[in-house]
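Bear in mind these aren't lab numbers, they're just calculated from the coordinates by the rules spelled out. It should be emphasised that the depicted structure is a prediction, and the values quoted were computed from it without experimental measurement. Cβ atoms are built from the backbone, for glycine too; each structure is taken alone.
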Structure P
Amino acid sequence: MAEAQRFWAAAYFAPLHVTLGQWHEACAAPQRFVQVWRAWWPVLADGTQALPAEAAVARTARPRCVPPWGEEAWLVQRAVLLYLCHAPYCKPDVPVYAQPFRPLVETYAAGLSPNDAPRAMHAWLSLSTPRERAFLQAVVRALLAGRCSDVSDLVPCDVCATWAVPTYVPRATPLAAFEASRAAGLLEHSESRPLYLVRQAWLQQYWRRMRHDMHAGLAESIELMAGLAIREAPMHGVHMRPALVVSLAQQHAGLAAEWVLCTCCLPPTHVPPAWVQRGLWEQLGEAFAQATSHLRAAGDVLVLLLESSERVSTHLEDGTTVELRLAWLVQRVCVPRFLAALATVMESACREDVAEFVCTWTLRLMHKLYLPLHRDARPKEPEDVHSADANSAALTALYAHADDELDMLDAVLRSATLRYARHAWAAALYQALTHGPRQVGPRAVEK
């Protein structure tokens, strides 16, 4: 299985004729047909059966793929499979009746025609891109015409238009490069169309594995993550694109939180100072507040980040090396901007749905000591901020900015709750802001 996954990962980045050569080197001629029949034929036959008329518009089971390729690349992989199976028989001295895979190639050629009988693959075709459909069509036509050389130089990753691993990651194995490329493609895709559950699960598992590898100091994973999060990936990082995190949160709170946590695991040499300076975390909080129809999802993501033990290590603008718990940044900067923006909506328009969420969610954080709005609840030198230079001007400015954010939020919430004081949830929050919450639950940010 592992060898097969490495083969298909390499096939994603190689021309078709190179993949065919590698297939012939890896599998002896007497065993190829048996291997194709057992492993590839069920995938190729999947979705080609004609459907009853009443099921013509119904979506059937999802397309099958050979791992590690995901279902989003099913059509391109089918084209590669057809080439690997049929190309060896495309010779002048091989008659049509001696080409065992030709009927299957003809089935795919018919499936691309709008006049063909309804098939399951028709529903899947609508989810593919025009470029991918053109790739399959070109391969099928070349195979039927016996001109394999016309398409032998085509490369699957060029057709899928996904992220190519940068040249500065020479240690990346084909499988690692493929997974990083797939993750980048799914992230970019998620902003325009929700991801299916199976893709969400794969992406979340991938981020967890990358986070584990970075904690272990694996250089390959660190460089791949740096490319994905900061340098050259199309989404250009979590903090440069707050809309990406918001889009992920609307689909799965855990997935959005994992992406943020994973990017924050990068070492100081890869994390720009702006990640802990004013501007970026505020933008993330304000972006969450703009999606008022998904406030609960945003709240779930922020709570997951508040409960995290991950740390962010970076160099501040004055050169000071600092290590902060991510929960501290979220607590002192991101959450205040999120709630302050929503409180402004509460005051400027009669939005009881927003007001109720803000009051109940804020009260929940205060009861758990996740939101120290009162000055006496904030340590002067937080245990969650470690620095070799305690007198750093940049670090002092960061403390002051965090305190200012919480002070501003306290004032804004007091004003906003007065408008809704007739409701029990608003009165309860105002009471907590004035006299302090009940002391229940663990500390929000521990060392």
Structure Q
Amino acid sequence: MSEIPAGEPTSSVEAVPLRTRRIVAGAAAATATVEWYEFFVFSVAAALVFGSLFFPEFSPVAGVLASFATFAVGFLARPLGGVVGGHLGDKYGRKPVLVWALVAMGVATTLIGLLPSYSAIGVAAPVALVVLRLVQGIAVGMQWGGAALLATEYAPPGRRGLYGSMVQMGVPIGLVLAYALFFAVGFATGDAAFMAWGWRIPFLLGSLVLVLAWLIHRTVEETPDFRAAAAQQAEPKSPLGDVLRNHKAIVLLAAFSFAVNTATFYILITGILDYATRELGVAFESILAVALGLSLFQLPLMPLAAAVSDRIGRIKVYTFGIIGLCLWAVPLFLLVDTGEIWIMAIGMFVAGIFLSIMYAPQAALFAELFDAEVRYTGASLGYQIASVVGGGLAPIVMVALLDATGTSMAVSAYLIGLGVLALLSVWLLVRNRERADRLRAASAAP
């Protein structure tokens, strides 16, 4: 399969000192880590405390469902964040939008930690919780494109995949930090104190992201690609309008190519946790330990897969990951259905290998699908649509399929279907780019 050619680096990119590149890559990785930490810390609180604190009028089950609904609100808000952040990032720069996203996330997360419960202020408490979760979702939607482009547009020639993978690693690191901190606080305070005030500590620590926002504002310059586009007055009047008029097919194909990845990720860290404890009788602590171990297991795999993509091409690596997920979808649930924790771990860890192979080069791949003047909008919108179609819906689809069919093979079929859709989308992306390049060459010919 042919590759999607990357945009030529500007001369200013080639002149950037290595130390500056590393500082920028570190800043982008730190940004992604803290944003995902604050996004995931809500999911833990939704499972452990929000039902009783903010929805006490409901039955215990209904309260948990209501708290999970507030968690889902964050997914629904992410495409809005991608649209707003992308549009502003293509007009005014990657750096300021990234800083705004960090500030929004830090303020929202800190306010959740200060939010009075239902017993103190009544219905205003759950309403405020939903509003703050919306802000978190918008902030995450704004953040990813800024962090990914900060890393990839500063990357030296031939290293975009590796630099972009630093941002992708923020997801498993943020997940581990969120879960680990909650468990540490719970262990240190005890059940009663944890429910009374201890759960607020992980949220209040989110205020530290404001320090990171200030550091990026003071120390990081705008990306060379954006500066070059601005100098050439290549910026369209409306980046969002340009994307919707001229690039909507690419955005949708990008989203469909990535939905299988997000679906598999949330099935592994959410769906299987519920299935294993509710249907298979596995201890929650055991399966959660496997999920956390899986996140740590992915960390060394991501830069390796990204570096390979810099050598042999993003499409080859990405396609290999898709095919691997499709082939492993059935063995995964055959192993999970044993209910034996070590056998389940093997199934999940092998799936994690293919997941990492896909996820690592994804930031660079999406960046290379769009020209610099609409790159933030196009890449962000494609990523966030995939997060809703794949990530937000996958655990719900899994529960519905298990309930309707009584077999986990239905979930395997669901993942295989998404994988086939991803393969078709990647093929169409390559075809579309090749056709565009031929037309561009023909129009430039004398």
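The table for this structure:
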quantity	calculated
Given -26500 for helix-only ellipticity at 222 nm (-39500 (n - 2.57) for each DSSP H run of 4 or more, over all residues; to 500), calculated: source structure among P, Q	Q
Of the structures P, Q, the one that 26 was derived from, the read-out being relative contact order in percent (Cα under 8 Å, 6 or more apart)	Q
Entry that produces 7.3 once mean projected area of the Cα convex hull in nm², for residues 209-336 alone is calculated, selected from P, Q	P
Origin of the derived value 0.45 (FRET efficiency 1/(1 + (r/R0)^6) of positions 225 and 345 (r between Cβ atoms, R0 = 41 Å, to 0.05); candidates P, Q)	Q
Origin of the derived value 14.4 (mean count of other Cβ atoms within 10 Å over residues 281-288; candidates P, Q)	Q
Source structure (of P, Q) for mean count of other Cβ atoms within 10 Å over residues 17-24, computed value 16.4	P
Structure with the greatest value (metric mean count of other Cβ atoms within 10 Å over residues 97-104, set P, Q)	Q
Parent structure of the calculated result 22.2, given that Kirkwood radius over Cα pairs in Å is the read-out and P, Q the choices	Q
